[in-house]
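Following this line, the structures themselves.
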Structure I
């Protein structure tokens, strides 16, 4: 019988995002607008792979699409 592996689902928080960024972006930190964008768009829970992908994607996005109009 094949073994099924499940990825752990993590609560998305600012500290989790900052730790993920340090690991994925080779020591670079996310700035507040990037963290806010991810928290707005990702949802309350995600896998580590989803977090890695969105951190890499948000770093490459133009600022105009990250910043929220006030």
Structure II
């Protein structure tokens, strides 16, 4: 069985950003949207068109070594 590249990218993001819940939504039109929100419920939900764009949005919000937004 072939690996799913989306699942692999989600797993990498989760490993890099443990303070954030990461998931994808398959839109009826337009493909996948990448989403993240802090596990503690603070701050906005981030949405992006790609895993790389979501990682950039997370980088802009916080360093992966800290838990502060």
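Readers should treat all values here as calculations from the given coordinates under stated rules, not as data from a laboratory. Just so you know, these numbers come straight off a predicted model, no measurement behind them. Cβ atoms are built from the backbone, for glycine too; each structure is taken alone.
Structure summary
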read-out: Ranking I, II by distance in nm of label points 7 Å out along Cα→Cβ at positions 34 and 50, the structure that comes out highest; value: I
read-out: When relative contact order in percent (Cα under 8 Å, 6 or more apart) is computed for each of I, II, the largest belongs to; value: I
read-out: Structure from which 2.1 was derived, distance in nm of label points 7 Å out along Cα→Cβ at positions 10 and 26, options I, II; value: I
read-out: Answer label among I, II for the case where helix-only ellipticity at 222 nm (-39500 (n - 2.57) for each DSSP H run of 4 or more, over all residues; to 500), calculated from the coordinates, equals -16000; value: I
